[in-house]
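Just so it is clear, none of the values below were taken in a lab; they were calculated from the coordinates. All figures in this text were calculated on a predicted structure; none of them were measured in a lab. Cβ atoms are built from the backbone, for glycine too; each structure is taken alone.
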Structure 1
Amino acid sequence: MKQIRNMREIFLLGLLISTTFFVFAQNIDAIINGKEVERIERILSADEMMGRKAFTPYIDKAADFLIDEFKKAGLQTVQDNISFRQEFTMVRPKFISAVGEFNGFALDQKNIIVVTCQPELKINQSSGYEIATIQVGANIFREAGKLVQSGKNLLVMVNNIFAADFSRLTFLKRSIFKTDKNVVFVLGDKTPEKFSIEAKHEITEQKLANVVGILPGKSRKDEYVIFSGHYDHLGVGRPLDGDSIFNGANDDAAGTTAVVMLAKYFKELNNNERTIVFAAFTAEESGGFGSQYFSRQFDPAKVAAMFNIEMIGTESKWGKNSAYITGYEKTDMGTILQKNLEGSIFTFYPDPYITENLFYRSDNATLARLGVPAHTISTSKMDNEPNYHKVSDQLETLDLENMAQVIKSIAISSKSIIAGKDTPTRVKVEELK
């Protein structure tokens with residue numbers, strides 16, 4: 001009798017598991033499907049969006065649509081923010097003039113580069129500026145970028161060995177986050193005892209906004225799992241065969257569509273132990289400004305994982321039901337995702353386009369450099385994607401059913417991370433320096 005009871009219990013348990021998976025499959029198919037993919041994609045990549053270029057009214061139109069979708073999904077805004085818009089200001093300084101003296105000797109204007117948000121800047125040895133240097137052997141551009149992002153007032157002495165590259169540091173002031181800190185670069189080997197520098201710029205301020213919503217976690221509210229994609233694209237360019245609109249259906253209306261659908265799915269499940277953050281980034285095509293600003297709002301130690309989704313609208317090099325993960329070898333996140341897909345026909349592969357350096361080229365990079373297991377998931381054939389950054393990147397070129405399968409696989413594969421049962425290993429920061 002005891003053996004029969006055990007067999008009956010095993011049978012009932014198996015029936016319960018089968019029923020659970022059947023209901024689970026029904027649930028996800030009802031929310032994430034080709035029809036819903038097409039609805040969202042059609043709106044985001046429509047000609048009326050005029051290519052969703054940052055710093056244009058059309059990016060705001062796209063943001064309004066996403067905000068409405070987040071509201072319908074039942075997401076909450078971040079912290080005390082009353083809006084799903086995560087607004088920030090970019091500054092574009094136009095150089096007018098610069099003069100300076102070191103120890104009483106005049107500086108050549110071409111040897112001064114000032115990164116500032118102030119129309120007029122005057123500093124000297126009494127202004128409290130820290131002195132920094134870029135020495136022989138350093139990567140001048142990487143070091144200069146770090147110094148600009150240091151949040152300090154700095155006078156930076158750049159070794160004369162970098163004379164040929166010094167003028168290229170002007171890229172640092174094309175668009176910068178609004179700040180009251182200033183960084184002054186001077187080409188020269190000797191740090192002065194006395195100095196004075198004056199610079200004038202014409203300052204233009206421009207507003208941008210990410211669209212961000214959350215589902216608060218139940219038992220681990222202070223631990224975050226992020227799903228993201230960028231909703232901007234290239235706007236309008238030169239006509240080709242009568243078409244001048246870069247619709248960006250795959251790049252990256254596809255990733256943004258995935259974020260919206262994942263938000264609706266996880267809200268319906270309503271069982272996330274960790275807080276889930278859903279983010280649509282602006283200005284990826286203009287320099288990654290949206291993801292950079294977003295990343296600054298989080299303590300990286302509290303971010304358990306980031307799923308950045310980029311260009312999933314076409315089949316991967318392996319065909320349907322497959323995608324790749326950039327930086328696969330840097331954490332065990334890919335292994336976790338594949339484990340959660342056991343029994344399915346979907347496969348996550350390591351990034352096959354290593355020479356493209358994709359891990360550092362998308363919106364995952366800022367948090368990854370801080371140690372977060374932040375990866376981009378994509379299907380794009382970067383060695384042979386015929387519509388990449390072309391006016392032909394339109395809805396009709398996408399495989400919407402396969403795209404729905406990719407999104408479902410992301411949802412299912414992330415479940416143990418969202419539940420707090422798995423925590424991916426961290427990126428080793430020293431590898432990224």
Structure 2
Amino acid sequence: MPESEVLKERFFEPEIELMPRRQLEALRRKKLQRQLRYAYERSEFYREKFRAAGARPEDIRSLDDLRQLPIFITPEIHRESQEESHRRLGHPFGMFLCAPLEDVISVASTSGTTGEPTFYAFTRHDVEVTNRLWVRGFWRAGIRPGDTVMQAFGLSMFLAGVPIVRALESIGVRVIPCGAEAGSERLLKLIWWTRPRALLCTPSYAEYLIDVAPRILGKNVGDLGIEIICCAGEPGAGLPELRRKIEESYGARLYDMLGGAHGILNISCDAPEYQGMHVLGDDFSVSYDLVDPETKAPIPLVDGAIGERVKTSLEWEAQPPVRYSVGDIYQIFTKPCVCGQPGPRIKVLGRIDDLLIVKGVKVYPAAVKNIIESFAPRTTGELRIVLNEPGPRVSPPLKLRVEYQSGLEKDAVEMLKQDIIEALHQRLRVRPKVDMVPEGTFERTRHKTKLIEYHPE
């Protein structure tokens with residue numbers, strides 16, 4: 001077999017990724033029934049959830065049946081459950097840990113709104129599933145064995161940290177595990193010395209490096225030789241203006257990714273215009289079920305549908321999520337993609353707790369940022385939404401602080417302000433109050449950018 005075909009087999013799984021949809025759905029139903037029975041038998045937590053819903057695992061014979069179940073887990077329930085397991089059982093993996101504790105061989109975590117860690121446990125089987133899915137995604141992005149890849153996500157205890165390094169090393173990729181914790185100076189110097197073909201980081205960090213590279217290296221990011229950028233962790237890589245800025249600055253192709261646990265992995269394609277992220281883990285999860293954010297009623301999964309995402313794993317051992325919502329708002333696309341790749345796609349619009357409602361109009365901060373980015377180079381792309389009290393309802397007008405590029409004359413700044421107001425009115429149907437502030441007003445960060453500030457009156 002030619003070497004190219006050998007390499008392809010190590011990344012690409014055509015028997016799954018090109019499986020006819022009817023055959024795939026039959027496989028998913030079989031796995032779902034086995035996963036629900038496993039969760040019910042191994043977890044007091046899930047037995048109580050099923051009892052409260054008036055159902056048993058054998059009642060769920062299809063994905064449509066699954067959609068009739070209520071949400072079982074939210075981030076708050078997850079944290080409460082892990083506090084209970086810590087108190088009763090001496091471990092932080094929640095009352096829905098289904099595998100024996102001694103089988104948990106890997107742990108990741110994220111911080112919730114309270115700042116308390118939320119733990120994610122992996123058995124050896126779960127690690128293998130995660131490796132397979134990351135590899136599917138990186139193959140789509142063009143990463144191959146022998147490539148040098150700079151890992152600039154947070155390394156310690158993050159779903160996109162050590163798990164990514166582990167997955168890429170497993171198929172012969174040369175990973176430089178710098179991590180965002182190392183700081184921008186060390187990261188950029190390592191990039192200069194190791195000349196990676198691909199960079200993995202949040203879109204905020206990719207944008208941040210554009211600004212700081214000239215000061216640290218005396219060079220632009222376009223001089224670093226990066227060909228591929230894979231971003232995750234926030235919606236920015238799906239915003240047209242930010243995508244254009246990053247791709248043009250680096251001279252690289254940008255891919256939007258999402259996943260890292262529970263049999264979920266999604267990645268955007270090479271279509272000229274962003275088409276959402278292709279779902280690569282349909283054989284391991286139900287990752288894009290939608291419910292109404294307010295009523296929690298199921299939303300038909302038709303092309304363009306928008307709702308709160310609810311996930312359920314189909315083949316997970318440690319803490320299998322069943323009807324789990326982390327509060328993300330998704331849009332799904334079911335019509336064929338222009339790139340020719342089969343299957344559904346998703347787009348992350350924001351989070352429920354970020355949603356703002358202004359005179360009945362739903363506004364997502366990421367959409368506001370995309371519009372501000374579109375005015376570059378007159379704007380820096382930096383902004384803050386100023387709220388006097390927590391949302392989602394905002395007493396009009398929506399208040400924005402927007403950075404303008406240094407060197408703009410006073411009249412030009414005023415004209416920019418009016419252009420921004422008009423664009424937001426035309427595209428988002430809100431007419432905001434905009435305060436223009438000079439370049440450098442907002443602190444740049446390698447972490448996720450927080451677009452909302454609270455200034456109580």
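Set 1, 2, criterion distance in nm of label points 7 Å out along Cα→Cβ at positions 181 and 253: the highest-scoring structure is 1. When relative contact order in percent (Cα under 8 Å, 6 or more apart) is calculated for each of the structures 1, 2, which structure yields the highest value? Ranking 1, 2 on relative contact order in percent (Cα under 8 Å, 6 or more apart), first place is 1. Match the computed value -8500 of helix-only ellipticity at 222 nm (-39500 (n - 2.57) for each DSSP H run of 4 or more, over all residues; to 500) to one of the structures 1, 2, and report its label. This value belongs to structure 1. Looking across 1, 2, the calculation of log10 I(q)/I(0) by the Debye sum over Cα atoms at q = 0.10, 0.12, 0.15, 0.17 Å⁻¹, for residues 93-308 alone that yields -0.47, -0.68, -1.03, -1.27 traces back to 2.
Of structures 1, 2, the largest value of percent of Cα pairs over 39 Å apart belongs to 1. Computed over structures 1, 2, mean count of other Cβ atoms within 10 Å over residues 269-276 reaches its largest value in 1.
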